[in-house]
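The structures come next, written out as structure tokens.
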Structure P
């Protein structure tokens with residue numbers, strides 16, 4: 001059976017990791033919103049695509065993956081509203097801010113190099129701004145993803161919502177999702 005699952009949460013909560021592991025366990029195709037949200041032009045994560053382009057590219061990828069199912073990790077915010085009817089399950093990962101920020105710091109250093117994200121480095125300003133933005137998820141005092149935005153999104157869904165703790169071991173999260181998928185509704 002094909003599944004059409006959206007995994008969301010704050011940046012650094014583990015949605016991409018869960019998406020990758022769940023896609024491997026189910027045979028579904030993993031799609032990540034960053035691949036559609038951001039223009040692929042260098043430097044990475046600096047130029048947003050137009051909403052129409054994001055939706056067109058994401059819709060095409062979803063259609064291509066329909067026979068296997070797809071796992072969409074990331075956040076679609078309000079721009080992704082046209083995709084909601086195609087989602088059969090939303091998983092929300094809640095993860096404490098200090099854990100998320102530590103993960104993000106490690107991820108950015110691994111992706112771009114510690115020197116690049118350190119003071120004076122080529123990506124330091126982007127890194128500092130990103131960490132600052134991510135640190136305001138709970139308060140919602142920055143544009144974009146926030147706890148309030150996610151709660152409003154989740155409240156408006158007609159499909160099931162599974163809330164999981166993003167600090168649980170990745171293998172345990174996959175098992176919990178697979179059990180949820182097997183349970184009668």
Structure Q
């Protein structure tokens with residue numbers, strides 16, 4: 001395993017989709033080699049019962065472009081159970097919190113991102129909302145690759161950030177709705 005602390009924290013990958021050589025080659029020189037090695041070994045997968053998913057950047061390029069001013073070289077590589085996106089901007093990883101609309105900078109190396117922030121309970125609880133996920137998981141079940149947890153009503157519409165107000169919804173559609181709500185406010 002490329003990121004041992006990450007796998008120890010979240011368990012082995014599940015619900016994996018294999019990556020073709022052509023898909024992998026498309027990101028050579030654009031994303032760090034150890035991330036590409038993870039993809040080569042495991043594919044795009046879920047971790048921690050669906051708390052985190054490694055992703056095909058092509059699946060998120062349009063969505064990411066709706067949220068942020070995407071310059072050349074912004075590639076989504078992880079998404080959370082709540083639909084937030086971790087992306088590489090060519091210099092470091094950044095975290096797009098779709099529940100607040102905020103973007104924060106993570107680390108300039110994949111090792112620090114996977115074995116650091118994405119394996120640290122303080123970061124996972126405070127930013128990724130791991131505890132809220134764990135509360136909702138028994139009731140909702142793990143999200144599928146095309147699903148996420150959503151607050152209903154959405155937070156920008158006055159919803160509350162509690163596990164009781166979470167529902168499982170289609171990921172892409174939910175992100176399109178949220179970005180419209182943030183751009184209206």
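Since every read-out is calculated from the coordinates, none of them should be taken as a lab result. What you see is a predicted model; the values in this text were computed from it and never measured. Cβ atoms are built from the backbone, for glycine too; each structure is taken alone.
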Problem set entry | Ranking P, Q by mean count of other Cβ atoms within 10 Å over residues 78-85, the structure that comes out highest | Q
Seminar exercise, completed: Calculated from one of P, Q, P(r) over Cα pairs in 10 Å bins from 0, in percent, for residues 46-133 alone reads 13, 33, 31, 21, 2, and the structure in question is P
Exercise. Between structures P, Q, where is mean count of other Cβ atoms within 10 Å over residues 22-29 highest?
Worked result: P
Seminar exercise, completed: Highest-scoring structure on distance in nm of label points 7 Å out along Cα→Cβ at positions 38 and 86 (candidates P, Q) is P
Exercise. Looking at structures P, Q, which one was helix-only ellipticity at 222 nm (-39500 (n - 2.57) for each DSSP H run of 4 or more, over all residues; to 500) calculated from, given that it came out as -9000?
Worked result: Q
For this session: For relative contact order in percent (Cα under 8 Å, 6 or more apart), find whichever of P, Q sits highest and give me its label.
Result: P
